[in-house]
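Asker: The next part holds the structures, each set out as structure tokens.
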Structure 1
Amino acid sequence: MKVKDYGDMLGKVQGKPCIVFECFGSYSGDWVAVLDSGRNIELWKGYYGSCSGCDFLEAEKDTWQSEEISDEKARNFFKEDKAFLTISKQDVRTMTLKEFNSIFPANVRKDMYDFEDKRLFDAVKLAVK
């Protein structure tokens, strides 16, 4: 499968569109992906690194000719992962930024990390209009 980032790969593995993907950090950090699962959205969190020694996609790119990764490798990468939250689109539509921040794990929240909450909040709200 052809993938451009972790959100794209996750959406393809899960069979659900990735409607928002954001990275937080610089040369390494966390990512948040939002998948559309019909009446709900799923929030997923992962990490990325700066080189092939600490980042799965960077390591795979070393062997890519066309930004493709095997379906098996992609599935195996996410086999232990689950969405950390599933929430209805209706709830997201009425949610405030403060409420949105409260649903994230502590290591992603603005008070603990370089998390651009407003950017992610705006992107999610726009995606579920």
Structure 2
Amino acid sequence: MSKVTPSAARASLLAMAVMMTADADGEQEEANVVLAEYEALLGQPMAPGQLADAFAAARRDPDAVLEEIRATAMLPTEREAALCAAIRVCMADAELQDGEIATLPRVASALHLDTADVRRLMSVVWREERARAAR
């Protein structure tokens, strides 16, 4: 069962792809997180080539990708789920890069979320990851 609509899953994928472009390191770890997050959100695996296409689009024109995200009709819970997925991409290589710090607020803005939402959701994701690691 999916947590989000297909259009929200696409916006989430694009948000994660933009975050991947913000970090020159950890690409494989980040790709693994994107694949897992997408499947968790939509309830089915990503189609072959879908991640590569999203990543290429985000590299080519991140502003256009952010505009596509901004234009996607999403419920508030879907917007937060997309930002949480993008935050998990940042955490994939266990090191928050300057580019990721600069890009995360732009992704949040495209999702119609603000810096308070970023801080709150970073705390939520961080606590979830710590709990998962403790198991």
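Read-outs: derived from the displayed coordinates by stated rules, not from any lab. Worth saying up front: this structure is predicted, and the values here are computed from it rather than measured.
Asker: Assuming 13, 49, 34, 3, 0 is P(r) over Cα pairs in 10 Å bins from 0, in percent as calculated from a single structure, say which of 1, 2 it is.
Answerer: 2
Asker: Given a value of 34 for relative contact order in percent (Cα under 8 Å, 6 or more apart), point me to the structure among 1, 2 it was derived from.
Answerer: It was calculated from structure 2.
Asker: Thinking of 1, 2, which structure, once helix-only ellipticity at 222 nm (-39500 (n - 2.57) for each DSSP H run of 4 or more, over all residues; to 500) is computed, gives back -24500?
Answerer: The value was obtained from structure 2.
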